[in-house]
Structure P
Amino acid sequence: MKKLIVLLALCVSSFAQKFTIDQVMSSPFPNQLVAAKKAARVVWVLNDHGASNLWIAEGPDWRGHQLTSYHGDNGMPLAAVAITPDGKTILFARGSETNGEGLIANPTTQVKQPKQQVWAVDVDKEDSNGERIPRLIGEMGCGFEGCEDIKISPDGLSVLWTAKHKIWIASVDGSKPVRELNQIRGDNAQAQWSPDGKHIAFVTDRGDHSFIAVYDFEPERVRYVAPSVDRDELPRWSPDGKQLLFIRHNGAEQRVTLIPLHPDPWSIYVSDDAATAEHPNAREIWRSTNTLAGSLPWHVEECLHFMAGGIIVFNSEEDGRSHLYSISASASAAKKDKTTLLTPGEFDVEESTASADDTEVIYTSNQWTSNGKDGDRNDEDRRHLWRVKSTGGKPVVVTRGETIEWSPVDSGDGKDIFCIGSSATVPSTAYRITAKGREMLAPQSIPRDFPSADLVIPKQVIFKAADGTTIHGQLFVPKGHTSAGPAIIHTHGGPPRQMMLGFHYSYYYYNAYAANQYLANLGYVVLSVNYRLGIMYGRAFRRVANGGARGGAEYQDVLAGAKYLQSLPIVDAKRIGLWGGSYGGYLTAMGLARNSDIFKAGVDFHGVHDWSAIRAFRWDSSLTSPDAQAASALALKSSPNFNLAGWKSPVLFIHGDDDRNVPFTETTNLIQHLRKQNVEFEQLIFPDEIHDFLLWKDWVAGYRAMGDFFQRKLK
């Protein structure tokens, strides 16, 4: 009889699980979408089971196909994709950034260290086998994320990139060797070609301050633009090349208190003689208030544009939300010239791009209503595309519906808009926006056996934390689930992130969304909590005075999520677990340390466990600050390690030991404490793997281990 019961149980379990973790993570992840300025071509990257390759689509049919032929789960991502104006050559970086030892990530444990390099591939040149073979342009080796900044000259003949704190230049066709652009001191980056290709504006960071510098080819020299003791960054040339804008905010200050939040006021400056004067001047055209609301927005780089007609577009959170504004380059901050609000409403703008003719801005937002009444509130947890003229006027919706869109680009002739998009059940892929809606550029890139039909459509849920803060979440309910069963809370990393009602635009959270679908497929009710400190719900929600190392206020949002789950008849309140990665790992550990009575098991991916041991995660300031000791004590009190005596529930730790974001020692140290308390723990360690796992198989192994762990501890 027992044997029959076991067989029946196995049959029920097999029937309930519709797909494997491999299947739900089988669709390639697209990113790096770019368009040629003078040709009907767009290019993007697809990471397919760990092999990243370029894909291309051309007008008029816009049928995408693979361009390069890299194979295997190789741990060598492609980044900084750029295309020449004529669309004939594509340049890209291959390989990861360096760690503190100056080494490229080596998750496949090759005997010889891999390299990060700049490559070029000619679209119209094939070898005898019909393949396009990339050619090596030069070495890279960046020491920080995002430094792989490739910029092609307006004539398409030369290319710049940042590596080893310097700017390097080479010819696109390889006819001239790579050389350092200049040898001035500082951390040099953010290079921008002038429209005529005769000058390069860039930032040289000197530690406590930074300058805008201009490199001239003839005569060869470097000039500084209005140098000061402050931090100048993000240079942008005007379309005619006669003016240069940049932003300025305060330089470093010592002995600043650590616990209170401090404003980071900023200004927009314009130089009228950056292309000509030996000592260029600059004037302030706009200045923020000296308040927390007036602080430099977290994503200002994605929203700063010098448009046609001398119009500058930027974003500000002065009114509590991230909105786009425009102002004339001839304005004067002293006279308080008025700005034009381009995107009014209770929503946030996240990213934007200029149209081909530099007269409009195409942007992404989570706008859900135009008058506070109509519209789909679910769009608060999605992204759609909009466009608005730089001079003002009513924004025009480009995409809408139960979908998500991001990374918009305008075609060179301005006739088409392209983007990457997804939905709750359709994985991310590249699209062309037509009058009929979204048109996939490469539908063949989505596996035929991808389990879209078996995925659940998460429901937007809104609940209150103990202090009254409104919290959003996405609720995944297994199909056919009606009786009380186990549930799991998920918390994202960042923390300036937002999980959405569909596949995410970030590779890390694209995978996390798939993992939540997998857990629902195993029979768990899953609640992904968008806790405070996250984005898209306003500046006050994102910048919390007692959040993180200053008090961990966001943990009450996790508790509120647990309380919400406990109120559902389909949840067994005695079988709730939680998982998360990075900052989500921190909140997972917080739950297990503070509330093992609620959370019966947890999976902690590379989480932070002791803020007081990680200054870089708390704040960037001197230990000579007057409240340094109090801040350190508060940081520890805001950490899981402060409440270890209450940790009773089992936990699975997953971490790569070449993590460049969260020190591996955070997991090493915590495990020693849990051993002393005889707390049950398991570990899955990936040698030579980084924070955002480079190998597809490591993501799959991690999520498979998580599912197995919860099955053993909660089922």
Structure Q
Amino acid sequence: MEIIRDALAQGRRTLNEYEAKRFLASLGIPVCQETLAPSADDAVKAAERIGFPVVLKASGKNFFHKTDVDGVALNLAGVEAVKREGKRLLRIQGAEALIVQEMIKGDRELVCGLVRDAHYGPCVMFGLGGIMTEVFKDVVFRVAPITTSDAQEMIGEIQHKKLLEPFRGQAAVDRGELARILMTLSETGLKHSEIQSIDINPLKIRRDGKPVAVDALISLSTHKPAEPSPAPKQYGLDKFFAPDSVAVIGASGTPGKAGYTVVKNILANGYKGRIFLVNPKGGEILGLPVIPAIADLPEGIDLAIVMTPANTTVQVVRDCAAKGIRYFMLAAGGFSEVDESGESLQKQLANVIAETGVRAIGPNTSGHTSTPHNFTSGFFPLGKIPRGNISYIAQTGNFATHTMRYIATAENYGVARVIGLGNKIDIDETEALDYMGSDPETKAVFLYLESIKRPRQFIEIARRVSRIKPVFLLKGGSTREGSQAAVTHTAAMASDERITDGAIAQAGITRVHNYSHLIQVAKAIAMMPLPQGNRVSFLAPSGAMLVVLADICAQRWGLAVPELEEKTRRRLQEISPAYIRMRNPVDIWPSALTHGIEFSYREGIEALMNDRNIDAVVPILMLTDDVGVPPLDFIVELAQKYPQKPLYVTFSGEKKHMEMAKAFLEPRGVPTYPLIEEPFEVLSILNRCRMNMARPL
């Protein structure tokens, strides 16, 4: 555009308000009626043409922060006021002219804009505007390009969205026009790499609900954004998860050492491929012969598990590649996560990987697991890893080590694939998610990430995968620092956390915020289908539990506790004393006192499982020696009889009976939760996941 070219030719890096709004108008973004006047007398003539009242603003090529120097005069109702304020504004240092602007009638002010993030590229912003922008910081971001549904989602995501409804006699905000403005900003960011940021603040809402740009600022840059690095595709990931032969470089005969434990884990999991151990001492480890040198290995082994120290890794990769090995799990730490010398070593390693064309997980990783192939490269004492349909991608060693040990010993679900990314020298979260998205063994994917290596590609892949499988993310290591020092509110509001939040939502990923959710939610998905909606019913032995949980469902978790179908209500009433009126949630204890615990819970649960108004059922079992502990077979039978509807169990009473119930129910496919809030929180997360999977294109 000519306005931008002229500014850059003059060495300027910012368009002032008048220039910025001319540019926005050329894009079809509505701007307020205004004109530029060189003097106070010319401002009077302009005001008479526009119609009183008007706004006067000081303007100049390098005049940007008007409010800081009292450079704005509002609601000027006549000639004398315009002349007086015009003269005052022109005396401000840097003022070269006056903007004469219509006084927009309307009480609501929004903000929208564009910022070019160093990692994500152009990102669109929307939120509460005017002087409240930096006070409340109620803004949301999405990564360009955005769709119509992305734009509408942004509009409905701000905390003060009630301001968009009819307000003090003013019409509801035209959300369609807002969405069009946001999409125009998205297209502009993709088309004009010289634009660093755009700030429309305020975007004022007329009384008829139409938005109009009242103030704007655009910052420019001559710096060309870096092209995203393409994903390495010479070899896929299949041989990581289904290797026919494995070499352990640095195998150890000393129990307790990592090089010993990894061999023990491979054997414990029943790996059926060929195993080659390498150690200069030779001999035998756990009944397997040891080869003294890499040079003595046969040609064409699929995968090398490298357990040697960091300072040997570069040469080990080079030597193994010379023997035809194409896949590597690099365990050693001591690279870029440590110091400058480690960073230099990691660069050498990256160069070798690029030169040889091999694929690598790590370095600084605790391994990976593929239970369908009876294989793990983990070197934490694990034993047999239970097979299941949940896969993990983790930028931490936890999921291949002590968290996996916990899942194997304390929970009753298994995993399909687990990959510890480590320093992500080659394989990253984007490629791993792409693989698991098409993996028939993986029902759902859970990620723990502290950084995203290729953000734009990650969004693209996640957007596809999250439509066909549940994808969850716990994000650690977020920062709240602005991406750069900037003159626009949009850039000032942009932070790693806010932009990442927007990108995750845009990708259809369901974000979780507790480490335990990576296990609690996984267990629910492993054993039960996703709920088809947010309508829940629960049976409890306590009126207080019913009241508290119903409140929390509505206020905190976005779950509905709806009216039951009449046939359901009648059945519940039939099994209950006449003095209690049955409804949802269900006070089951009067029935249990009359007919017994097993009969009442069985009949009550079955009635709810049959109810078309209910999407999930949660019985709260009271289990004690004194009251009695019924056989729990009926719960398993009901879960199997109604496989389309989730059934979660939680407890009150004695801990030993809770543990007994868990040990009985979970291996038979019914998830249990020791604390009564937990299944409802899980349902809330799964309901968000369901909506994410159904999001429009």
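Out of P, Q, choose the structure whose coordinates give distance in nm of label points 7 Å out along Cα→Cβ at positions 364 and 588 equal to 5.0 when calculated. Comparing all candidates, it corresponds to Q.
Taking FRET efficiency 1/(1 + (r/R0)^6) of positions 172 and 348 (r between Cβ atoms, R0 = 41 Å, to 0.05) from the coordinates of each of P, Q, which one would give 0.60? It must be structure P, since only it matches. Out of P, Q, choose the structure whose coordinates give percent of Cα pairs over 48 Å apart equal to 35 when calculated. Structure Q accounts for this read-out. Using the calculated result 31, 24, 15 for semi-axes √(5λ) of the Cα gyration tensor in Å, for residues 404-563 alone, pick out the matching structure from P, Q. Of the structures listed, the value fits Q. Here percent of Cα pairs over 17 Å apart, for residues 108-195 alone was derived from just one of the structures P, Q, and that gives 55; the source is P.
Comparing P, Q, where is mean count of other Cβ atoms within 10 Å over residues 340-347 highest? Before the final figure, lay out each step's value.
On the way: P: 18.0; Q: 15.0.
For this comparison of mean count of other Cβ atoms within 10 Å over residues 340-347, the top structure is P.
Hey, helix-only ellipticity at 222 nm (-39500 (n - 2.57) for each DSSP H run of 4 or more, over all residues; to 500) derived from one of P, Q reads -4500; which structure? Structure of origin is P.
Distance in nm of label points 7 Å out along Cα→Cβ at positions 412 and 604 was computed and gave 5.3; which structure, P, Q, did it come from? If you can, show how the numbers build up before the last one.
Working: P: 5.3; Q: 2.1.
It traces back to P.
Can you spot which of P, Q the value 0.15 was calculated from, given it is FRET efficiency 1/(1 + (r/R0)^6) of positions 516 and 628 (r between Cβ atoms, R0 = 30 Å, to 0.05)?
The correct label is P.
Every read-out reported here was derived from the displayed coordinates using simple, explicitly stated rules and does not represent laboratory data. This one's a predicted model, so the numbers in the text were calculated from it and none came from an experiment. Cβ atoms are built from the backbone, for glycine too; each structure is taken alone.
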